[in-house]
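**Q** Down below are the structures I want you to see.
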Structure P
Amino acid sequence: MRFTQTDLAGAWLIEPEPMRDARGYFMRTFCVEEFAAHGLETRFVQHSASFTAAKGALRGMHFQNAPHAEVKVVTCLSGAIYDVIVDLRPDSPTFKQWRGFELSAENQRRLYIPKGFAHGFQTLTGDAEVFYLISEFYAAGAASGVRWNDPAFAIKWPAPPSVMSEKDAAWADFAG
């Protein structure tokens with residue numbers, strides 16, 4: 001796997017290196033030793049998946065508050081998404097900065113998202129399936145979010161959302 005640190009402190013793009021032959025390919029998608037060698041979380045207690053049928057749908061921007069803050073590794077298994085992260089850590093040199101990354105079944109990239117980041121995505125294709133490794137158990141009381149179009153971040157999405165949940169549309173402005 002190739003690990004590339006992004007310009008947001010602690011966030012990484014991870015690209016598998018498939019071994020190809022006449023049958024197709026085999027690739028490692030996670031390795032405790034390789035993650036540990038980069039100082040990354042290696043314990044993922046929850047694995048989750050989402051499926052989004054509509055192109056242009058938006059999910060996010062979600063996070064869990066401490067002490068349930070979570071590391072996520074996000075992979076797009078089918079279709080393509082524009083994956084967005086926002087650094088919400090007040091002591092971070094990249095506080096309130098955001099970045100977007102195209103993750104797709106074709107490019108097979110993974111995005112490592114540290115604790116203290118909000119996360120969301122917009123589908124670039126229909127029938128997008130996303131898989132998550134998550135370092136903490138879901139805690140409903142710790143679940144929170146920021147609005148997808150909050151002026152504090154000025155995220156540039158690929159297109160206006162075609163659909164989103166009422167909950168995601170109603171997150172309050174960022175207060176930090």
Structure Q
Amino acid sequence: MFETEAEIAALQALLDRSMARAGPHLRSIFEGARMPAHDLVAKMTGMRLLTVATVSRDGRPFAGAVDGYLLHGELWFSSGPDAVRTRQLRRNPAVSATWLPDESTQLTVHGEVEIVPFGDARTAELRQAMLDHYVPIAGPEWAGFVDELERDGAVAFRIVASRAFGYHRVAGSP
């Protein structure tokens with residue numbers, strides 16, 4: 001968990017503002033199941049698969065899975081410099097991302113990405129989080145792969161969320 005109390009408070013304020021602006025249908029689904037920011041950051045440690053949606057040149061949605069990380073109350077992911085997703089986000093930074101580990105828990109954010117070159121000081125914690133996740137399962141040679149990301153011009157994406165919705169329903173609750 002990388003979040004300070006101030007960052008958790010900022011995330012909670014975003015969740016509250018988002019729900020206040022939500023339509024009646026979404027509010028009815030989330031009633032009694034809103035996940036507070038403290039719970040969200042406790043549940044979303046390490047690498048979590050996100051489905052990220054971008055927009056093609058002709059306005060078609062593209063969605064795909066990425067390795068996502070919650071760092072300081074914000075979602076981060078990375079990609080290669082020539083990936084379709086990277087090209088789309090360079091052209092149009094609009095993005096939506098959802099973490100949906102099961103039917104009882106979700107986080108959805110909408111906003112825009114800030115593109116940060118991999119290796120920039122702001123990606124140091126992302127790099128470490130990637131190493132913490134993959135070295136134990138893929139071996140120490142995986143650290144070399146992360147070094148290659150920097151050499152190959154990979155980029156990190158920080159989602160600057162304008163809306164965020166956290167949901168967690170305990171089994172047996174309405």
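No value in this document is a laboratory result; all are computed from the given coordinates. Keep in mind the model is a prediction, meaning the values are calculated, not measured. Cβ atoms are built from the backbone, for glycine too; each structure is taken alone.
**Q** The value 2.7 for distance in nm of label points 7 Å out along Cα→Cβ at positions 37 and 61 was derived from one model only; which of P, Q is it? Walk me through the numbers before you get to the answer.
**A** Numbers: P: 3.4; Q: 2.7.
The read-out comes from structure Q.
**Q** Computing mean count of other Cβ atoms within 10 Å over residues 53-60 for each of P, Q, which one ends up highest?
**A** On the way: P: 18.8; Q: 12.5.
Checked P, Q; max of mean count of other Cβ atoms within 10 Å over residues 53-60 sits with P.
**Q** On percent of Cα pairs over 23 Å apart, which of the structures labelled P, Q is highest?
**A** Working: P: 39; Q: 42.
Biggest value here belongs to Q.
**Q** Among the shown structures P, Q, from which was the value -11000 of helix-only ellipticity at 222 nm (-39500 (n - 2.57) for each DSSP H run of 4 or more, over all residues; to 500) calculated?
**A** On the way: P: -1000; Q: -11000.
Working through the options, I get structure Q.
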